[in-house]
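These are the structures, in C-alpha cells.
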Structure I
C-alpha cells in the first residue's frame, strides 16, 4: 500500500507525520540528518549539564488536539511549567531586568521625545508595505527608524539596507514592540489596538497568556524530540534518517514514488514537504523560472559556558540590542531549570553575515556577558564550547521572499498530491505559528 511521506524531520515534519497518521495507516518520515529535531536538539558536557543547540522552550498552542500531541509525556515529574518567561533586554549600556523589549528611554531625551511623538502619529493601519524600511517608518516613524532600527538591523545583524529586506523581518530579532512612556501610561494606551501592536508592557509578568512554556527538569529541550519520536514509534510511523532524496517521480501530475540516495524507492500517493521548496524542484527535475544565484545566509553561532559562581541576574533570557555588541541573545538555564548543583550554565547566540571565528568570538562574548551584568568580572568558565548551527536562517531579503513564492508556485503546479508546510516555504519563523499552520492545513486536506 502506498505511503504518505513527510519530508523533513524537524518539529513541523514530526508533527505533520503524527497528524497524518491519525488519518492514514501508512506514514513515513524522511530526514537527511542522522537525528530528528532540527533546531530542537541538545548536547551535554562532562560536567553533567546540558545546552540547547538551537531553540529552547516548548510552548502550548491553545489548540486542544495539537497540544495533546506536542505535550504528550510532558509531566510535572520531568518538566517545569514556566508560564510567562522572564525576559530582559540590554540597550544603551543598560540592562532592563523587567522586559525583553528594547527600551526607548535609553535614548537621549531629545531623540526619545521626538521619536515617541512620531510613533504616536503613525496611525495608518492595514497598509501594504513593499519593504522593511517602509514598514518601520510607517509604524514607528523616520527618527526611530534611523536612530534605532537601522544600526541594529542593517549594521549588527543583516548587513543589508532596510529597503532590501522583507516586511516583518525585524520581528525575528525581537523588535516587533518597543518600550516607552511610563508603565501605567503604556497600560492605558495599549487598550487601543493600533498601539498595542507596537508597544510592549514594562514587565514580563503583564499581559499574561493562558499559554504555558515548558522546559525539562533534567537535560535539554532535545528531550521533547525524544517524546515526539516515541509517539511516532507507537503509531508505527516509519522513520528514515541519514537519507537524502535523489529523485521525486511524477506521473500524470501526481508523485508516485520517491527515490533515496541509497537506491531505496518508496511508493507514495501523498507527500508533505517541510524543507525548502527548491529541494523539491531539483529532485523532481523541474527547472526554475527564478534567478539561480546563491541566496545569502546568516550564520548563527552558539557559545556554551559553565561557571562555578552564581549568575548575577535571575532572568530566563536576555535580548542584546547594543549595536556594537556581537551577542544576540543569552539563555540562562539555572534560572528556569534549577539543576541543584553549584554549576551555572548559559548559552549565548551570535548572528553574523560572515563565517564566525569561534575562538575569537568566544572571548568577545565573555567580555560582553560581564558588561551586560550576567557574570562577575574576571570569572573564567569551567567549560566552554562553541559551534555553528547548520540550517539557521537565510537573509530575509525581498529577493528571497519573491524567489520562495516563485518556487512554491511552480512546485504546486507540478503535481496535486504534494503539500508544503513549515519554515521552508516562508511566512513564519517561530515554532508555534508554524505548528498551527501545519495543523490547520492537514485538517483541511
Structure II
C-alpha cells in the first residue's frame, strides 16, 4: 500500500448472495461497531468499503469483478476490503483488478476490525484459507450482529456441507462441514426474540447437514425442538436442505416442522428430474426419493410451500432427460422455483464435461420458466378470499407493508396510514384479495 490513508471512522458494507453471506455482513457490521467504527448505508459517506462477495454463478462473479473495478477506478483501492467467498478461489484475480485492496475470506471475519485498522495504518491484509489458528474461530453463532432488519434475525447453524457436487465452486471455499454449538444458536435466537425480532432464519449451505459430522445423522430436528421452547410469539424459517441428509430421520424432521412456530416452508433443491443427470451432478439421491420427501411433508403439513432449485442445460443433458425435469415440476407443483442455466465454474468437474450449446440451454430455461409461472399462478389463486395470519417483516412502497403468511408466502398489505416503523414484527389478520405467481395481496381485517 502507498502509506497511511486518512482516518477511517465510517465503513460501508456491500453484501451479495445467500442469506449466510448476508449474515456474514451483519456479523462484520456488529464487530466493527463494537470496535468503535460507524457502519453507514450510504457508500458516499464511507471512509472504507467492504465488498462481501458471492461467486456461486458465473454472472454473479462477473458482477463482483465489475464492482471491484469501479472502486479501483474511483481511487478507493487502498480503502477497500474484499470479503466473502471470492478471496478463497480468486485471490489472484482480486490482486489483478484492485491490487491495493485487503482481502479477508468468510472464515476469518472475526478479524475484520483488525483488517480495517490496517487500512488506516497503510497495511494490506490477506486472510484466506479455511484453517484458522483456533478451531473455535469457525464458530459464528454468538458473534456480535448488526441486523439489517428489525423484524428478521439470521443465524448460521453450520458451514459447508457433506456433498461433492460436480458443478459447485462453493465446495472449494467451504470444503468441510462444521456445525455450530446448539447452545450458542439457541442463545442467539433468545437474544433476537428478547430484542423484538419475530422472524428467525436458520441458514447454511445445507441446514439438513447440521450435526452430521458429530452425531452421524442430522441434528436439525433437535435444534428446532429447542428453539420452539423459547417463550414468545415468533416464527422460524428453515433454509435450504439437501434431500440425502434428511432421509434417515425424516419423520422427526416433519414432526419438528409441524410446530406452529415453524413456517410451513420447505426449501428442498432437486436440481434435475432425471436420475442420470443427478448422477453426473454427484447428487446423492434420486428424483423418486425427492418426491417421497415432499409427499411425507405434505401429508403432515397440507399448506406447505415447496421451494426447489433446478439447473437446466447440465453437460450431456438430453432432450429426454430435460423432459423428465419438466414432468417432475408438473407433478410436485413447487410454489417457488430457483431456476439456473448451467454455467461452468472454474476448477469443477462439470467444467471439463462437454457443454451444451447456449441456445439449447436458453430454450430449456424459457420452457421451465413458462411452465412454472402457470403452476405458481394457479397455486397462489387458491389463497384468494382466505383470512390468514401474516407476520409483517418488510417495508414496502408507499401505502403498503410486506409480510409472510404461515406458509411463508409473501403478502403485500395495502391500506391507508400503514406505518412500517411501528408495524414491523407485528402479527395481523389479513384477507387475501388478489394473487400473483410470486406473491399475494391482502388487506388487514383485524389488528
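FYI, it's all coordinate maths here, none of it is from the lab. For clarity, every value in this text was computed on a predicted model and none was experimentally measured. Cβ atoms are built from the backbone, for glycine too; each structure is taken alone.
Comparing I, II, where is distance in nm of label points 7 Å out along Cα→Cβ at positions 139 and 155 highest?
On the way: I: 2.1; II: 1.4.
For this comparison of distance in nm of label points 7 Å out along Cα→Cβ at positions 139 and 155, the top structure is I.
Thinking only about relative contact order in percent (Cα under 8 Å, 6 or more apart), which of I, II has the largest value?
On the way: I: 23; II: 11.
Largest value of relative contact order in percent (Cα under 8 Å, 6 or more apart): I.
Of the structures labelled I, II, which one yields 41 when percent of Cα pairs over 21 Å apart, for residues 251-362 alone is computed from its coordinates? Spell out each step's value before the answer.
Working: I: 62; II: 41.
Among I, II, the structure yielding 41 for percent of Cα pairs over 21 Å apart, for residues 251-362 alone is II.
Name the one structure among I, II that helix-only ellipticity at 222 nm (-39500 (n - 2.57) for each DSSP H run of 4 or more, over all residues; to 500) of -10000 was derived from. Show your work: numbers first, answer last.
Numbers: I: -8000; II: -10000.
This figure was derived from II.
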